[in-house]
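Asker: The structures considered in this document are given below.
We did not get these values from a lab; they are worked out from the coordinates using the rules stated. Model, not experiment: these values are computed from the prediction. Cβ atoms are built from the backbone, for glycine too; each structure is taken alone.
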Structure 1
Amino acid sequence: MIPGDGIGPEVTAEAMKVLAAVRQKWNLDLTPVDFPWSADHYLQTGETLPDGALDDLRENYEAIYIGAFGDPRVPDMKHAADVLLGIRFGLDLYINFRPIKLYAEHLSPLRGKGVADVDFVVFRENTEGAYVGVGGIFKKDTPEEVAVQEEIHTRKGVERILRAAFGYATERGFSKVCMADKSNVMRFGHDLWQRAFAEVSSDYPQIEASHLFVDALAMQLVRKPEQFEVIVTNNMFGDILTDLGAALQGGLGMAASANLHPGQTSMFEPVHGSAPKYAGLGTANPMAAILTLALLLDTLGHQEAATAVEDAVGRALEGGVTTADLGGRSSTSEVGDFLARATVGS
């Protein structure tokens, strides 16, 4: 448990209420252990991700659960980068898994589209692409300044995220996988995606494999989201498309995510930021954090409990037990209390 900054400790506290209820009902041996890594901790001690932390997490924990990172007192976000990226790259969490699911009709921003139309998942490559930080600046702050930012794509990295997407579709009974790139203009790195996709898809003849350029996919997500089941794409495009997906499901307050390496310790975090100006007001929406807990439970094999958490979120939305961002009047803790009760049927 790394509650983090801003509203992070508030929303993770509500997720832990739900976990406590789940543990009791299903007799699950899942014990949360708090780690102090946050802006406060960094400012007091100078420590971000301590020595030996990755080995400890890898060897002694089944999962890592994070609240949110970001604090204006740390303008370079060093603590967040060291912890989040340190864990992501250090544990090789190459899958960013984002379910895009609309839980209530009234949250849909699209005319005529409801819960049956917005229900797909995105597999975003998580350790390569445009976000690896390769590049440099020459003649900075001069009229001749040159900035170079490189994308990195490896055959291993591309193929394994593609196989993860096809494997998930097969295991969960889906019939379609769509890959998005921009290979019409990015003729080297994205050509690799094209060739790898053609080869990997041939190993899954039962799955309908399709391709869209990322701009066309963005348009189709707004126009006809029901046509998608599993989407797989690179790091930067996945970042952008999943924020669009969050809007389709009611906003970032409903968006959960997982950073996965199958069979190894993985990391789970709600997509929203730390929103420091709302910290301590009791107005933060804890549903993304609680849906992230459902992802954690599902990944660890506790599918019945995970489904119960999701169903409880649906009931809260139907009953108007929500924070103000979703049109309700409940506080953060009131939403958490309701979901803890509703998850176990009490």
Structure 2
Amino acid sequence: MTLDTQTILEILRPVQDPELQKSLVELNMIRNIKIDDGNVSFTLVLTTPACPLREFIVEDCQKAVKTLPGVASVTVDVTAETPQQKSLPDRQSITNVKNIVAISSGKGGVGKSTVAVNVAVALAKTGAKVGLLDADIYGPNAPTMLGLSTAQVKVQQSAAGDILEPVFNHGIKMVSMGFLIDPDQPVIWRGPMLNGIIRQFLYQVAWGDLDYLIVDMPPGTGDAQLTLSQAVPMAGAVIVTTPQTVSLLDARRGLKMFQQMGINVLGIVENMSYFIPPDQPDRSYDLFGSGGGEKTAKELNIPLLGCVPLEISLREGGDKGIPIVVADPESASAKALTAIAQQIAAKVSIAALT
């Protein structure tokens, strides 16, 4: 058997992307094959830099190629090309923004902004290009959580009107109402004004090239949710809840709203699942009940993306402007949020390619 490019492709053809369940070769994920005196190298192009199964795919590729006679070593160079979400005829895409994901909740106080900020930063840490749109106009907390409470956006003049320059920190670009008002100034607006500012944040911001635009939604099922759902083609929505019954009831309403709007619900995140005392990290306490997110996910046939424990360091990170995935990446909450970000990225790729 001749060791050539075609032979390598044929031996890799049975190897599948576990999420898409299709051949890596058929998906054009195997590229730049080189053979030098038995040393084989090629590029594996994943559908997201945040692929949760990256190591397994690389291992499967290496095992397959090593079965060929004459192969001395196998080197896999891993990169990623995030697919573009499908366009919709009645919704206007954002130029160069591939995927828009809403992080939402049925009620306030469940840690939705904490999840949104940490998911965005976790995705950026993998090498993805990420933006965060703080659509919680009445309660913009994302600037504080990203250490940007004193930042101000710059305005560029253009023929199409004013263009906002997003603020950058922890690897992500971000815009928020918090940059446009004084810290103590309340936003007392009716629906049309809220609709206008959200559309400005979508279309009149110099986002540049983004793999993911994470949208931190206000709680509930009101004007902001309607505006976003009707304006842009969305890759999906994530519902954040706590294990409490009242939170789960509101989460179900929020989930149903997105489904009625034709938005793919990527899954549920159960936040504050249990409390881990800082002086007893091997113990946990179910302060708000347990199992609610899993039960709701099963009843509604929606994936449970993960459960995030309540840790003092998680709250401190938000107050200090250093997200937990940066401040303490080995903590239980950071690991849970990173895994959730990977799950979201994987499901977004599946939606775009199927």
Structure 3
Amino acid sequence: MIRAGIIGATGYAGGELARLLLGHPEAEIVWYGSRSYAGEPYASIYQNFFQITDAQCLEDKMEELASEADVIFTATPQGFCASHINEEILKKAKVIDLSADFRLKDVKIYEEWYKIQHKAPEYLPEAVYGLCERNREQVRGARLTANPGCYPTCSILSLYPLIKEGLADPDSIIIDAKSGTSGAGRGAKTDNLFCEVNENMKAYGVASHRHTPEIEEQLGYAAGRPVTLTFTPHLVPMNRGILVTAYATLTKSITEEELREVYRKYYEAEFFVRLLPEGVCPQTKWVEGSNFVDVNVKLDPRTRRVIVMGAMDNLVKGAAGQAVQNMNLMFGLKENTGLLQIPMFP
């Protein structure tokens, strides 16, 4: 059994990690870390775990946890993992960081967008960006994996075949993305109150959202050159889900069936990426509670633009599910182990 410890276990992503790992046939949770709730029963914070676990929350002591766990998940705000990680920890346990601390290779870009000093830049070169569908082999050998952000996961997987094959101008990309409120975390914020969110939709982080450089960096690898794009997220009144609609200008003439064939080439062997039938648009309700990403593509010959769509659960494939997927690869398990949940409906 893989001994797993979660730091930040009482946030939304941490709670989702607990749910998935408690149902995982090859893993056991040995540490529910939460500085705010240390000493309290975990099931008193999330009552869905009542009579499922009687564990108590422990302090966020990463070095102590490394002596008890095979893998540490840090479902924490930016800065925590980088401030605590060291060689002694990495000698004892593998680390999967759900924050942005090790996603960007350029420390200057990280500090510019996240407005904090990076405390462990020496680990940036070895950290593997844990988008399994693109970096599977690197993840297998990693001891430090940077779990991708939710918006970047959906955006990159939706656009990657198009950019990798040179079918669209990367600098023409416009990403319109929408997320449920759980993406903002569990902390009390006025903007996330029921009366603020219900019956409302709004853009936020316009021309400044911190996931922008992450998407640009990863699509830049696909394009073979730096990419500059427009990314605008929106908050919508639902608990879970991300819907991405992205637009790009074609670089060559192509039919829609040829375009779909490109997507089939990249994703027909991918268990968690589902290319939908022609004319079927992805919807968040058909991926909720699962690790699946539904994608589709539509050609607009009138404007010579291509429209790419993607939908996924921001807490599963966008956070905890992808982290478990990375864990499976890092420990030599079948990639979908413990992640076979069928999407919930209604």
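Asker: For distance in nm of label points 7 Å out along Cα→Cβ at positions 86 and 110, find whichever of 1, 2, 3 sits highest and give me its label. Mind dumping the intermediate values first?
Answerer: Values: 1: 4.0; 2: 2.7; 3: 1.8.
Largest calculated value belongs to 1.
Asker: Suppose you compute helix-only ellipticity at 222 nm (-39500 (n - 2.57) for each DSSP H run of 4 or more, over all residues; to 500) for every structure in 1, 2, 3: which one lands on -10500?
Answerer: 2
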